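Read-outs: derived from the displayed coordinates by stated rules, not from any lab. Remember, predicted model here, so these are calculated numbers, not experimental data. Cβ atoms are built from the backbone, for glycine too; each structure is taken alone.
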Structure P
Amino acid sequence: MKHLLQKLRFPITLLLASLLLGSGLFLVSLNSRLKSEARLIAEKSSADESARAVREAPARLIEDRNASKLYRHILESGFIGEEDRVGWISALAQTRTKMQLASLSWRMTPQASSPLAPDLFVSNMEFTASSIDPQKLRALIEQLRAEARGRFTIERCALELDRDGIGKQATCRLNWWTLSQHGN
């Protein structure tokens, strides 16, 4: 029996080595295949994402172009950035001259934070004008919108008329809005 074991020792060792080598190669092959599958899934996902981006590109370009135009318009309008108090007063003075409103006077309050939104500020301008009728008051406000950089809303506007329906005096309060650019 001992002799038989010695004779079989080499073939058994060879068999065990073959089994170990075979199982190692099998594991390496299996691991390589799993990595290949993972790479294939990642590449397919990337290809799908690229195809989706290509399909959406024209719409995104149009959207970005429109958003860019809108932002540029808002930026150029004077709404974003520092308040243009001097420009607003100059526009009101030019409007007074163009419309021959010698009695037009105004005063502005200091800029204050608005509770409506962060980084939104408001400056109030009150003006009065004598001998002004509704059409002339409307024209004054339209001219101010055309001349002045920035955006304003009318908080209140009152027009007193005499007994004959002729304008005596207008008193208005405008809110000039600016949005700060802290993030930009």
Structure Q
Amino acid sequence: MLTVSVLGACAGAARLCRLGNRVQSRFLFVNGGGEACVQLRLMDGSPDAPYWADPAEGVVVSTEQSEGIAHYAGIRTETYLLTCGVLGLLHWRALVLNPLIVWEDFALHETAPGCLCAERRSLQAFALAFEAPHVCRACLEFFRCLGAEMETSALLHVLDQVAREQFGVELGASA
């Protein structure tokens, strides 16, 4: 389990930690500072990118328009932020494990309906991916080949939570 320190003035940080710890088991999200394997910073800014990662700096998730995107997607704001965070952590882990890879190598494909790893040039385009959010098979295989199997699994668990919220199924409720 990798400990992730969630930093930022965002009121949803604690809710993100609780939700993240409940729906997946790869990352242990802790609110605030402390000893952690990686930092995930929630911050306003960069309206062109929902998240980004750097092996030395950790992950940054933009809170820009997060409430509106979550509302559009039919999910809670913390679920949207968690999704972006785990996507960023997946990229971060691939960068850490493969020092010859750079951020630009993750432009796996231009656009694919719903694939959250497809290159998008705006937050609005990223928001549209939440109409049918998933990570395509090619992207999953790419990250698995880079050694990020456990992180892809965590992402799939988070996407299950997204689907439950979009379809109005509470976590833990029987179908």
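Overview of values
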| item | result |
| --- | --- |
| Ranking P, Q by Cα Rg over 2.2 N^0.38 Å, the structure that comes out highest | P |
| Computed 2.0 for distance in nm of label points 7 Å out along Cα→Cβ at positions 2 and 42 - originating structure among P, Q | Q |
| Which entry (P, Q) yields the derived value -13000 for helix-only ellipticity at 222 nm (-39500 (n - 2.57) for each DSSP H run of 4 or more, over all residues; to 500) | Q |
| Among P, Q, which structure scores highest (criterion: distance in nm of label points 7 Å out along Cα→Cβ at positions 34 and 114) | P |
| Rg/Rh (Cα atoms, Kirkwood Rh), for residues 26-121 alone - structure with the largest value, from P, Q | P |
